[in-house]
Structure 1
Amino acid sequence: MSDTLRFRDDQAADEPAVSLDAFLDQPEADSVRIEAGEDVTLLFPHLGRVRLVEIDFPRFRDGRGFSTARMLRETGYKGEIKATGDVLVDLVWFMRRCGFDSFAPNVAFDPAVVEASLARYPFVYQDSGDAAVPIWALRHPGLAHG
């Protein structure tokens, strides 16, 4: 079983991710690793050359990475966002909603558990980084959505 779960069809980045500081100093780098608490807005002017953003979760209790992924997607970043570190399988559904599309957890996921986790909630209640339509918009299709 692979230690990485990926929800993308494009070719995975082949270069290892470098720290944010190293990325900013290396114009040829195209993969960057964001540690918890780092200012992701420093990356925004360089998103055109970024293929992969790894966001580290040092502890499952540290949710700052959710905001980091959402900020990247709201800025228009279309490349790969990978969650690494202490990533729990029961959070994959929520992480996908925030914009994560690959996962490299410290402990490999059981594919059956991932499938069950992703199928657990058939409806959503608010907009997020994915294309899911909130249930209120499904119930009231004439209301503005977006």
Structure 2
Amino acid sequence: MATIKTNEVFSMSSFDPTKFAESFRDFAEKGAEQSREAYAKMKAAGEDAGKTLEATVQNAQAGTVEIGLKAIDALRTNAENSLSYMEALLGVKSVAELVELHTTFLRKQAEVTVEQAKSMQETSKQVAEKVTKPAKEAADKVMASFKAA
């Protein structure tokens, strides 16, 4: 059995600085490569997020215009109906005719209001779907990448 002396264990002669330098260089190169890969992934994710945000904002702007036009159309229709009602009021000759005219106007206005509400609801639903579509697609893409990894 060979005996190892204490001075041999702690001697610096067994330390090879070239191997240490090579190991450190390999470690540094791997770290740099991993950093480059991580940066590339972060950059791509940032660009994707920017594109998603841009598409979402564009869809929101278009949707706002569409809803605004629907509201203006509803206001125009209501104003025209009210003006027609006021003109008809000028020609009323009896209380019975007034009651009939008023009842007809209220029923017609209620029907128009219901139709306008349905139309506005449908338009809002479509706009919401358009606005959320880019974010949904981005989320699906991220989830697919998690499944693949």
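Laboratory data are not the source of any read-out in this text; all were calculated from the coordinates shown. This structure is a prediction, so every number in the text was calculated from the model and none was measured. Cβ atoms are built from the backbone, for glycine too; each structure is taken alone.
Structure above, values below:
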item: Structure (1, 2) behind the derived value 0.90 of FRET efficiency 1/(1 + (r/R0)^6) of positions 35 and 131 (r between Cβ atoms, R0 = 41 Å, to 0.05); result: 1
item: If FRET efficiency 1/(1 + (r/R0)^6) of positions 51 and 123 (r between Cβ atoms, R0 = 25 Å, to 0.05) is computed and equals 0.45, the structure in 1, 2; result: 2
item: Answer label among 1, 2 for the case where helix-only ellipticity at 222 nm (-39500 (n - 2.57) for each DSSP H run of 4 or more, over all residues; to 500), calculated from the coordinates, equals -33000; result: 2
item: Given 40 for relative contact order in percent (Cα under 8 Å, 6 or more apart), calculated: source structure among 1, 2; result: 2
item: Identity of the structure behind 2, 9, 19, 20, 19, 14, 9, 5, 2, 1 (criterion: P(r) over Cα pairs in 5 Å bins from 0, in percent, calculated), options 1, 2; result: 1
item: At a computed 33, 21, 19 (Cα extents along the principal axes in Å, for residues 27-90 alone), which of 1, 2; result: 1
item: Read-out distance in nm of label points 7 Å out along Cα→Cβ at positions 43 and 115, computed value 5.7, structure in 1, 2; result: 2
